[in-house]
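Read-outs throughout are calculated quantities, based only on the coordinates presented, and are distinct from any laboratory measurement. Just so it is clear, the model here is predicted, and its values are computed rather than measured. Cβ atoms are built from the backbone, for glycine too; each structure is taken alone.
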Structure 1
Amino acid sequence: MILIADSGSTKTDWRLIVDKDNVQEAYTEGLNPYFKTTEEVQQTINEVLLLQFITKNPMEIDAVYFYGAGCSSKDKKEIIATALKSVFTNANIVVEHDLLGAAIGVCGTQAGITAILGTGSNSCYFDGEKVVENIPALGYVLGDEGSGAYIGKEVLKGYLNKEMDDAVLQNFELKFKPSLDGILDKVYKEALPNRYFASFAKWVGEEVENEKYLQEIVRKALDAFFKKHICKYENHTELPLNVVGSIGYHFMHILHQVAEKNNVKLGKVIKSPISGLVKHHMDV
């Protein structure tokens, strides 16, 4: 049996391949090693993940492939790998960056530029086998342009700086009942402020069709992502840009407009790469 994970900062998609006719689904919170310890990852696996599978004996799993946000360096990969090894003691454990998982999931064996646009953002040039170039994303404090966290942060700044249109302001206050102290506590005192920022992007998705103010926030966020990342790849006008993640998927119409403006041809735009990863590991 093979266990596959696609882990972002908010959610992890899991698939257990028992055989070609039996693929089981499970979901946990995001397991980013920048925010989670080995012990916390292990606890999530034991207390949340395993309870969702029909097959619950971790000793029966032969291989685990974990593609995760934050898994770009040896020490961060080790946080995840150690937790996995402690539970799946008979399995071959492979931990890779979520960029590779996204590229495999959306490109297969074809070369292309891959972008992740979810809670965070990232991008790479994928040659059909491996990631060969990556413009650093820098995370929600220094970068993450085009992401849910970036969009949510711009919404909050617009509210706090009194820049929102009146209709948007009324809807925002009705939905969230915000206070300055509450916002600042969430941002500066509580854990995972990137998730807090990204939570506002869902509301933007619900309101954006009829609100030009919000459309402009999303358009500027995506345009910043293209200019700071996608347009820096030498072959960005020649290869298709394949996009993975909830922000790219839910704001697809604006994404198409921004891509055309930057002379980039969009390829696939999907919410999650997990189906492509399952196919890949079944075929290997």
Structure 2
Amino acid sequence: MHERIVRLKKERRAVILAHNYQAGEVQDAADFVGDSLELSRQAAATRDAEVIVFCGVHFMAETAAVLAPDRTVLIPDPKAGCPMADMITAEEMIRWRAEHPGVPAVCYVNTSAAVKAECDVCCTSANSVKIVDSLPGREVLFAPDKNLAAWTATQTAKTIIPWDGYCYVHHNIRAQDVREAREKHPQAEVWAHPECRLEVHALAHKTLSTGGMVREARATAAEEIIVATEANMIYRLAKENPGKRFYPAHELAFCANMRKITLAKLAGALETMTQRVVVPPDIAARARVAIERMIS
């Protein structure tokens, strides 16, 4: 299967991007592995590729299509959605903003392009505090992740008004899970993703985005780490740091939508050139403004 993918990739002049939460075999087939925005920026910078295959969930492929409008963007399974991204629509964002006139709105990158088009600026889990602090006024609307909003609120003097959304994978990791993991691995540090509940952050040594975890894993002196995020993250951390041991905070912290992407579907997308992700030009133009404001 890997040989077939390599052959098809060459024929299609394609680049394969895989999110950190993809299964290990899909990560191994990718040209680049990273978080959603990091991969979209990589896609936009890869000038010799005509086709981008995004192994992740739908909003990620949309972001790649927004940032690389001159490329063909494919997703191996169009049903690989994101429940959190689906917890707010563009119409709901418009109504919410109308209820809070003059209050700037931040959209997590884990939203649809249509929602991004209705926000002032996007943010990632790594830069949410900087983005919130950069905005005028004392209040900020934050959609859709209430857990990321709650953690960001602990790091800023701004008043954050959150949307009632969440990532079910991170939301289902509880303080008790962390305590039980620490009982099994008493020497381990605990790293929590910003999408986790505050009760998990209270027990963590560090709060880190997936990109932050990758960098910290290389730098830390800790030899054992409990990771409170989607469990496939451990594959990359262990592969790049063979002298260290990583354990999931919750054994079943898997994203069912990420698991929809398989090697067979990846090869099929390249072979048929179907499952294309297209963002309407008017939405893409406005979403691009919110993304580029964040980047700048």
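Give the label, chosen from 1, 2, of the structure having the highest value of FRET efficiency 1/(1 + (r/R0)^6) of positions 175 and 231 (r between Cβ atoms, R0 = 25 Å, to 0.05). Walk me through the numbers before you get to the answer.
Numbers: 1: 0.10; 2: 0.90.
Of structures 1, 2, the maximum of FRET efficiency 1/(1 + (r/R0)^6) of positions 175 and 231 (r between Cβ atoms, R0 = 25 Å, to 0.05) occurs in 2.
Comparing relative contact order in percent (Cα under 8 Å, 6 or more apart) across 1, 2, which is largest?
Numbers: 1: 18; 2: 23.
Between 1, 2, the highest calculated value is found for 2.
For volume of the Cα convex hull per residue in Å³, which structure out of 1, 2 has the highest calculated value? It would help to have the intermediate numbers written out before the result.
Details: 1: 132; 2: 123.
Looking at the calculated values, the largest one is 1.
Once distance in nm of label points 7 Å out along Cα→Cβ at positions 7 and 151 is calculated for every structure in 1, 2, which label goes with the largest value? Walk me through the intermediate numbers first.
Details: 1: 2.5; 2: 4.4.
The maximum falls on structure 2.
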Answer label among 1, 2 for the case where distance in nm of label points 7 Å out along Cα→Cβ at positions 31 and 119, calculated from the coordinates, equals 2.7:
2
